[in-house]
Structure P
Amino acid sequence: MNFNLQEAIEVLERTPGTLEQFLFGLSIDWLQCDEGEGTWNPMEVMAHLIEGEKYNWIPRLEHVLEVGESSPFPEFDRFSHLHKETETSLEKMFAQFKMLRTENLQRLKKLVQPSHLDLTGSHPAFGVVRIRELISTWVVHDLTHISQIVRVMAERYRNDVGPWQAYLGILK
């Protein structure tokens, strides 16, 4: 197994800055592009990440630490951000995401000791899961959405790259 708590924190700490550096100041066309119906644009991904910071990672971790496997932790609606009316700016979204992530990482560092990593909880769909799996998933979730944003933005220029499309793996 490759999991290392400090290494996981290294990635989680960098996600807000990575997204801010990549997206801040881009035109609205970049921020609202998607891959078609039922897909998310970069703004929607940011809203999803904010929802995760509020209702997914730390609440589930605390639930595992408090009750273990005795009851499943609360379900997380991965699409809840699509049902909320938000007219907030990307700048406000970055500020909120950075604040929430900073708070959550502080909580993570206080809550989790190396001896806790194999403690188990009950996921509503997967059954028994370990704390190390939950934290690993948080890291890979961040990386997935960073990748998604890059892929969606590349897709916007799919037809504009002409014959070079054959050499651009992101468009395959």
Structure Q
Amino acid sequence: MSNEKLKGDERRSQLIAWLMSADKPLSGSILASKTNVSRQVIVQDMSLLKASGEPIMATAQGYIYLKNDSNKQYSRVIAANHPPEETTNELLTIVDYGVTVEDVTVEHPVYGDIKASLKLSTRKDVEDLIKRLRETNASLLSELTEGIHMHTLSSDSEEKLDKVCGALKEKGFLL
């Protein structure tokens, strides 16, 4: 890409193309650099694209274009409770069974349900999330609810979901 700024509609069309062809999430900073605009302009573009119906999701790793993923046909919501220091153990247990952690949800006494998309499928995804939490000194959502939270899990088989739930129960993570 040249040093020329991409303008409005042209930039948003290019963002969609990059997201659709990406095999991993793309951060706002990377997209800003590729289009020679600020990260805040990218955030605004993503809001406009989502409002126009584009299936774009912001995750902890960056933006993704939601493709129809026929390999993830089964999902289950689990309720969990553990201290913050067990988060890595919980998430690695899940991805090690070949299961994706789609999101985390907590029930806040004032705001109701607060949900964050995670899309964690590999050990590297988990490690990157934990690294970002440490670098930014951000709190886990579960810290708002004394460790109680829910995850939507997805997999290509019901058996994997059963096995991961068994492992999480054995470790004392499930409510």
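Any read-out appearing in this document is the output of simple, stated calculations on the displayed coordinates, not a laboratory observation. Owing to the predicted nature of the structure, the values given are computational and were not obtained by experimental measurement. Cβ atoms are built from the backbone, for glycine too; each structure is taken alone.
Check the numbers for distance in nm of label points 7 Å out along Cα→Cβ at positions 51 and 123 across P, Q and tell me which is largest.
Comparing P, Q by distance in nm of label points 7 Å out along Cα→Cβ at positions 51 and 123, the maximum is at Q.
Please state which of the structures P, Q yields 3.6 when distance in nm of label points 7 Å out along Cα→Cβ at positions 75 and 115 is computed from it.
The correct label is P.
For FRET efficiency 1/(1 + (r/R0)^6) of positions 11 and 67 (r between Cβ atoms, R0 = 30 Å, to 0.05), which of P, Q scores largest?
Top value of FRET efficiency 1/(1 + (r/R0)^6) of positions 11 and 67 (r between Cβ atoms, R0 = 30 Å, to 0.05) goes to structure Q.
Quick check on the output: 31 is relative contact order in percent (Cα under 8 Å, 6 or more apart), derived from one of P, Q. Which one produced it?
Matching structure: P.
Of structures P, Q, which gives -13000 when helix-only ellipticity at 222 nm (-39500 (n - 2.57) for each DSSP H run of 4 or more, over all residues; to 500) is computed from the coordinates?
Checking each candidate, the match is Q.
Computing mean count of other Cβ atoms within 10 Å over residues 147-154 gives 19.9 for which of P, Q?
The value was obtained from structure Q.
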